[in-house]
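Laboratory data are not the source of any read-out in this text; all were calculated from the coordinates shown. Everything numeric in this text was worked out from a predicted model, so none of it was measured. Cβ atoms are built from the backbone, for glycine too; each structure is taken alone.
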Structure P
Amino acid sequence: MGGLLSKCSQLIIISQNYYGGFSPFVKNVLDRSVCPFILPYFKTENGETRHPGRYKNKIDYSVHFYGKVTENEKETAEKLVKKIAQKHKRTVCFYNSFEEIKGV
């Protein structure tokens with residue numbers, strides 16, 4: 001998966017909202033995809049310690065959450081996507097149902 005991410009310019013993630021985060025299945029896929037996409041050492045930048053990216057490509061993240069979402073959950077989800085996307089462009093959208101996402 002890391003090799004595929006190294007070549008992509010846009011990543012679209014669709015997930016049911018689980019308390020301001022991804023569904024367990026989507027989280028599992030993301031967790032398993034991260035390791036090949038990052039370097040094994042840590043780097044501190046702007047007061048945050050994290051793994052630097054392995055590849056130089058810029059990815060536009062488009063994340064679509066569906067289901068009942070409170071304002072606090074929206075805030076949590078936006079912070080989560082910001083952490084995942086780091087310096088990449090990102091868009092977070094919320095929908096009441098999966099059917100609303102069709103055609104996006």
Structure Q
Amino acid sequence: MSLHLTTLLAILMMAAVTYLCRGGGYWLFRQISPTPLVRAILVYIPGTLFVSYVVPAVVAGGWQPLAGSVATVSLMLATRNMTIAIAGGVAAAWAVWLLL
């Protein structure tokens with residue numbers, strides 16, 4: 001297996017673009033001074049992005065991801081332990097997969 005020059009250049013360009021996209025946000029916020037309202041709104045963006053990715057997958061996935069999600073959220077609320085919540089969610093999804 002050999003590495004072609006075009007493949008190497010494509011990888012390097014994708015890495016550069018990724019770095020610029022990630023670093024651009026930090027650069028932008030050094031240039032501007034967001035108001036307290038904007039800062040308060042930005043705190044909620046990671047959670048809303050997570051929900052916007054997860055909910056459609058859970059709804060479209062059927063019973064298995066639904067059972068895993070319900071078990072994970074329930075265990076997290078009950079135990080406040082992420083390890084137990086994730087393990088329980090995986091176990092619930094696996095159990096539904098075995099039953100169906």
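Assuming 18 is relative contact order in percent (Cα under 8 Å, 6 or more apart) as calculated from a single structure, say which of P, Q it is.
Q
Out of P, Q, which structure matches 3.4 when distance in nm of label points 7 Å out along Cα→Cβ at positions 46 and 62 is calculated?
Q
Where is Kirkwood radius over Cα pairs in Å largest, in which of P, Q?
For this comparison of Kirkwood radius over Cα pairs in Å, the top structure is Q.
Out of P, Q, which one gives -29000 for helix-only ellipticity at 222 nm (-39500 (n - 2.57) for each DSSP H run of 4 or more, over all residues; to 500) as computed from the coordinates? Kindly include the intermediate steps, with their values, before the conclusion.
Details: P: -9500; Q: -29000.
Matching structure: Q.
For FRET efficiency 1/(1 + (r/R0)^6) of positions 6 and 78 (r between Cβ atoms, R0 = 25 Å, to 0.05), the calculated result is 0.45, so let me know which of P, Q that is. Provide the component values of the computation, followed by the final result.
Working: P: 0.45; Q: 0.00.
Only structure P yields this read-out.
Given structures P, Q, which gives the highest value for mean count of other Cβ atoms within 10 Å over residues 22-29?
Largest one: structure P.
With mean count of other Cβ atoms within 10 Å over residues 14-21 derived from the coordinates and found to be 16.5, which of P, Q does the value describe?
P
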